[in-house]
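What follows is a set of structures for review.
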Structure 1
C-alpha cells in the first residue's frame, strides 16, 4: 500500500500547477521551439475556445505541445502533435510523459503532408509551425476537417512571409476566415496569424 501511495503522489506531482510551471520555466528550448509568450497564447486560445480536438504541425521537442496540452487537459480535449524527425518526436513524447500529458497529447511521427490525411473526424484547433513552404498544403488537408468556429494559428508569418506567401494570400482573402496577425512574444520579433473559421 505504501508503494502504491508513493506512486500516486508522484503522479499527482506531475500534474500539479507548481511542478508544470517549473518544468516549463526550466525547459531546454531550441530555436525550433515556440517561445514562452507564444506558447502561453496558444494555451489561452485553446482554453478560451474550449477546443476539444486539435492538431499541431511541427512538435520540435514538445514545448508548445506541453503548453497546449495543459489547455486541452482542462477542456477535456485531445491534441495530436506531428513531427517529421523521429528523435524530436521521441523527445516530445518523453517531455509529455514528464508532466503527465501522455494521455492528452498524441505525438505522431512522419511527414505531416501524409500523417494529416490519416487523422479522422472533425477538429476545432490547428497550429502550424513546420516547413513554411508547406503551410498551404497543411491547411488544405485539414480544411475539410475544421468545424465552423475553428481556430487556426500559423507561426512566423512576419519574418518568413515570403516563404508562405501562397498560404497568407489564400487565408487572408478567403471569405471563410477572419484573420489577424499579432506579436505575443518579443523574444523572436516575429508574429502569428490567428484565423477564425466562419
Structure 2
C-alpha cells in the first residue's frame, strides 16, 4: 500500500512586494489584490522606499524586510508562514524567492517579471538560490523582457525543486504595460486550487 500524500494546508493570504523603482501601489499589485478578493493580500514597501529614498538597500536588508513583513502578516492572520504565498514584481519577487531559499516557509511564490539578469548582461545571472526553492512557483513574464528571455528563464527555473508554472505575456516587456488584468487573472487561476 502506498503512503498517503498529505494535502498542503490551504493558503490563508498573500504578501506582495514591488519592484525597485516602484511602491506598494503599483497597478499590477493592486490588480492582483482585487482579483483575489476575499483572500487577504498585503502589499508592502521596502524600508528604503518608506524612508523616501529611491535607491534600494542591498539584498540582505531587503530579504530581512521580507522576513519581518511575513512574520507580521502571519501573526495578524493567526497562521504560520507556510500558509502564505509570497512574491511580487521584479526585485520584490526576487527578494521573496531569496528569503524562501534561505529557509522562510511559504505556500508558494508568485514572481512577476522576474529579473533573471540585468538588461544586456545575460552572463550576470541571479539564479544561485533557485535550487534551494521547494515550494510551487508561478512566473509571469513578457516574451520581450530584456531582463530574461523565455528560453533563459525556462532553463534557470528548471533547477527549482518545487513545481514551476510559466505564463507568458506575448510581446510584453519588463513593465508588462497594459497586461495587469492578464497578470492578475493568471495569479488567481494558479492560486485557486490552493484556496480553502
Structure 3
C-alpha cells in the first residue's frame, strides 16, 4: 500500500470515526439521563404506595386533623397526576406541596403521643423520610446527567451530530423561589 493511499483512507475514515464516537457518547448521555429519571420514578412510586398506609395509621389516632390529612392526600394525587403526564414542572410543584404537607403531618403528629408511640407510624415515618432523602439524591443526579447531556448537545462540534440525529434537551427538575422558602408549620400546632 502506498503512503498516499494510507493518508487518503485516514483522511476519509477520521471524520466517520469522529462522528460515530460523538454519536455513541450522546446516546450514552441520553440513556443515563433516562435511567436517572427512572430511578426517581421508582422512588416516587414507592413513596406514593406508602402514603395511604401512613394516612390510615394517622386516621386511627388523629380524630381532629382531617384537614392535614386531606392536604397530604391532595398533594399525593397531584404528584401521581404529574408523574403520569411526565410534566417535570408540575412534578416539581407537586413534590414541594407533598413535602410541605408531610412536614405538616409529622409536626401535627407531635400532638398525639399515642400516634408517636405507634410502631406502625414510626416505621412508616422512617420509611417515607428515607425515601424523601433518596428522591433528593436521585434528583440531584438526574439534574447533573441532564445538564451534562444538554451541554454536549449544544457544544460544537457535538451539536452537529446532535442536530443531525435530533437529540433533544432534557428539562431540569427545578424549584421556583416561592417553593424554596422556609415552611411555617406553626399553624399546625394551633387548635
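Please treat every number below as a calculation from the coordinates, not as lab data. Only a predicted model underlies this, so the values are computations on that prediction, with no experimental measurement involved. Cβ atoms are built from the backbone, for glycine too; each structure is taken alone.
A few notes on this one:
- Ranked by Cα Rg over 2.2 N^0.38 Å, for residues 65-144 alone, structures 1, 2, 3 are topped by 3, which has the highest value.
- Label whose coordinates, when helix-only ellipticity at 222 nm (-39500 (n - 2.57) for each DSSP H run of 4 or more, over all residues; to 500) is calculated, return -10000 (choices 1, 2, 3): 2
- Of the structures 1, 2, 3, the one that 31 was derived from, the read-out being relative contact order in percent (Cα under 8 Å, 6 or more apart): 3
- If mean count of other Cβ atoms within 10 Å over residues 81-88 is computed and equals 13.8, the structure in 1, 2, 3: 3
- Among 1, 2, 3, which structure scores highest (criterion: FRET efficiency 1/(1 + (r/R0)^6) of positions 121 and 169 (r between Cβ atoms, R0 = 35 Å, to 0.05)): 2
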